[in-house]
Structure I
Amino acid sequence: MAWRLDPSITIRREAHFGDRVVRCFADRPAHVWDIFARSVEAWPDSDAVVAGETRLSYRALAEEVERIAAGMAALGVKSGDRVALLVGNRVEFITVTLAALRLGAIAVPLGTRLQGPEIAYILDHAGASLLVHEADLAARLPSNAEAPHLKHRVAVGGDSRGSLPFADLRGTAAAPTFVAPPEEETAVILYTSGTTGRPKGAMLSHFNIVHSALHFQYCMGLGPMDRSLLAVPASHVTGLIAIIVTAWQGGGCVIVVPEFKARDFLPLAQKERLTHTIMVPAMYNLCLLQPDFDRYDLSSWRIGGYGGAPMPQATIAALAQKLPQLQLMNAYGATETTSPTTIMPPRFTASHSDSVGLEAPCAEVIVVDAQGRELPRGESGEIWIGGPMVVRGYWNNPQATAENFTAGFWHSGDVGSIDADGFVRVFDRVKDMINRGGYKVFSVEVENVLSGHPGVLESAIVAKPCPVLGERVHAFVARKQPGLDAAELQAFCAKHLADYKVPESFTLLDEPLPRNANGKLLKRVLRDSIAG
């Protein structure tokens, strides 16, 4: 079984990135700026962005982007330069990202929950020359010595010492003549945590992003009448690609939510006539838990994408009862796959709730054993993913690229299977990762931080089951001295890690953690001890 597309859509095989041969949409935008420019031309007066009281048409958005691109060029930003954004869900995230693309620069979004050491590492590793940041996050910014490539800092939402105000970024001269980039060039670098504890910069090319936007548009039936609500972080692959760029591709509108709160989401969805969004299942559950859910008119909401965790059957049933017009569609992917790898046709959501869907039209999913040999349908192994959405590799990290990619297939680290009908299932993770409401937390990253505390002998980070978020971060810590308490360890972690990575509960031990005869840590024993 496969996705059924309009017969006019042609898919063909093409050679890309040297040694890859992948299925591609024959008719596609040339690059990401082309996606936006086409919508500006086709629907200049239609809403492009709604953010609070700000409402911009495609024409107005394009004019604002030209001014910002001119200002960035005046600061010396040129093709290939990295422009970092430590900016939350606000209109400036969209305008700066577009301005970077307009200049042929590479956008490097950073999550606003990252802490100082994480921000410093990414800015230095990416070699960012310009940073646009939230003014109230200035205390987390690195020193000049920690980010030697950084030439300019620009503050959004207020003043910040050492940073230009955002108003100064709007240039008065014309932006440089646009030069179309080759489609295989990198457009965005998104940093994703790795098992070494250091984040890796996935290089999302124009080619990757264009195909992902087309996958979402074709599979979800999105067009110029759609109004997509951005409730997940814009700096994540789902927010940036699945919501923002996909809206440009269809000529739709992005409704920006600064921070998801169910009590605010519902009235905004009603007011702006929401038609489409993608969220994690926990967000849907929180909406359903609102006592006044039924008083809101959500009849325009027709596509509800979700991912990051399974959608409970009870949630599927409750949404079907309260919003019968809403089509729920599971989507499975990753930063390295530029978002979607599989998408569930809505007619199968209820009957195949244990599946993440069918391969996206140009994607290829295989299940392999430890030797990289493809397994028969129904057997479990590691999921490898190929297709035009799979990134070339990691920025300035050839070793990680070689370890994680084989002939264009990305090793997902997930254990799963594909049944006889083509439905993909994900059972577990090869990599030791916690999924906290859609936020991915690698255990070793937290363990590395805890190892820096003088009172910690050793630690083990495991997932603690949670009915709302799916999993929470739990730490088992063997102490060097009995007086060390959980509050001190939490505070220590909070200085070095994004808040969602900080352990929320602890088991403090005055003896070493359990290991087998080979000295391997018995994490399964630890998980089982808190499962109840």
Structure II
Amino acid sequence: MLQIPLWKRVLIAAVCVIGIALAVPNLFYDRVERHNDALAALQAGAIASPEIEDDLSLWPEVLPSRLVNLGLDLRGGAHLLAEVQLADVYASRIDGYWPEVRDALRGLRDEIGTIRRQDGPPDRLRVRISRPEGMPAAIAAVEDLARPIATLTGVGARDIAVEGQGDILTVTLSEAERAATDERTMQQSLEIIRRRVDEAGTREPTIQRQGQDRILIQVPGIGSAQELKALIGTTARLTFHAVTGVTEDATSRVDADQLLLPSLDEAGVFYVLERTPVVSGDDLTDSQPGFDQNSLPAVTFRFNPSGARAFGQFTGQNVGAPFAIVLDEEVVTAPTIREAITGGSGQITGNFDVEEANRLAILLRAGALPAEMTFLEERTIGPELGQDSIDAGQVAALVAMAAVVVFMVLSYGLFGAFATVALGVNVALIFGVLGLIGGTLTLPGIAGIVLTIGMAVDANVLVFERIREEMKTAKGPARAIELGYQRALSAIIDANITTFIIAAILFTLGSGPVRGFAVTLGIGILTSVFTAIFVTRLLIVAWFERRRPRTIEV
């Protein structure tokens, strides 16, 4: 007979209530968005302000606050296409080999004489030895430093190539190492850009690799392309160097293993530093904005165990000597080491305001970009265009829903009204699921929802037509309704499975707008089947139990 157990009724009602509750915040998008953005700002390390506290109080904590993320075409935002300068990484990789090469050659002084680093192309390490006859021994010693390159297929070639000509020994990266370095650089750049954008509290950015050396960055909700470039366009390269001298001559010549960098705060002052850093920003584990002992904005940092150990060892061996904190090739400060700093933490002070300190902390916490990026394309999409798209999508959805409601009510009477109620629940469930999984709604996604509205009643049409047929032969309306649902079920499942397979293929193989369409279509199929099979049936059964009609009109 036509019965639904109590536990099923409670479960169906609970799913509907939860779905609607998850969808409700989207009716108050602006208010909830301010709440979420303020909360994200606090979590990202922003210094609290009365404005942020006010935003946090705009939305009751007991209510759900997850929103459907709007894509770039709906919310507006920034679009950048960046080219990563992969060749820049070769210079830093080669420079990192110098201490090992120097130590290896020092043990051969009797055979090769004195050694001195020479100027040369950035991707080559050139060392002059005073006894050219010892070049074979020098090459052998440096080749022993080469390490095998691990790849997905196993251990391949070695990472460096060594050659000698006359009294000059040259070290370069091997072709295999260059290819591996390129891949690592792109993966690291993608991850660091993603961290920086996430640290700033933005939601659902699109950050993906394009081609060999390009990265596409789309961030909804950000003010402009310039603002996005300010966030990710700097390397924020933090290093700590030993200081060998101070000068006011910007043209001073320094050795090949030294750097001449300007002071950030002291005009006309330049520091001579050892080229190879003691510790780099790669060893940072955390960085937060704060205030120094004079209540001025500052940035605190903390090293990982290896960085803390190297920094503690260096400061312990150089008590009384200065060391430089270098940020983006400028000396932020060069304090004198009073005692060994073994705690693994420190503080950067300078002419920062609160906003600059917060942004610097974000950049340092996210890590340094391994290579410079050149922006080939930049666009700012205004929120007005996105709002026009949303308004047009809303009109399309309302018109589609009104047309479906009119058709169903005229065709199936009261049963059609039940189907339209289930249709409203269906749309709410789509938005609830999108918010729950953190999905992004794009303009093609709106098209997917509009299409779902039209498809959602297909299952009900199949059921109602079967009920009409069963009314001619079945004994009583209860039996006709029960047989209608039973015999339409296989057709409903088959039709929706094939459509869901297509949506899954579009999501897997597609990108951008295609995936946005596939997401809403796939979710809409699942919610449509649920509302058609369970919600509409529950409404009909509840009505039937209350009225007990002898005949029904479908």
Thinking of I, II, which structure, once distance in nm of label points 7 Å out along Cα→Cβ at positions 27 and 515 is computed, gives back 6.3? I
Work out the source of 33.0, 112 here, i.e. which of I, II gives that when Rg and Dmax of the Cα atoms in Å is computed. II
Suppose you compute Rg and Dmax of the Cα atoms in Å, for residues 227-418 alone for every structure in I, II: which one lands on 17.9, 55? I
Of structures I, II, which gives -7500 when helix-only ellipticity at 222 nm (-39500 (n - 2.57) for each DSSP H run of 4 or more, over all residues; to 500) is computed from the coordinates? I
Label whose coordinates, when relative contact order in percent (Cα under 8 Å, 6 or more apart) is calculated, return 18 (choices I, II): II
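Laboratory data are not the source of any read-out in this text; all were calculated from the coordinates shown. Because the structure is a prediction, the values reported are computed rather than measured. Cβ atoms are built from the backbone, for glycine too; each structure is taken alone.
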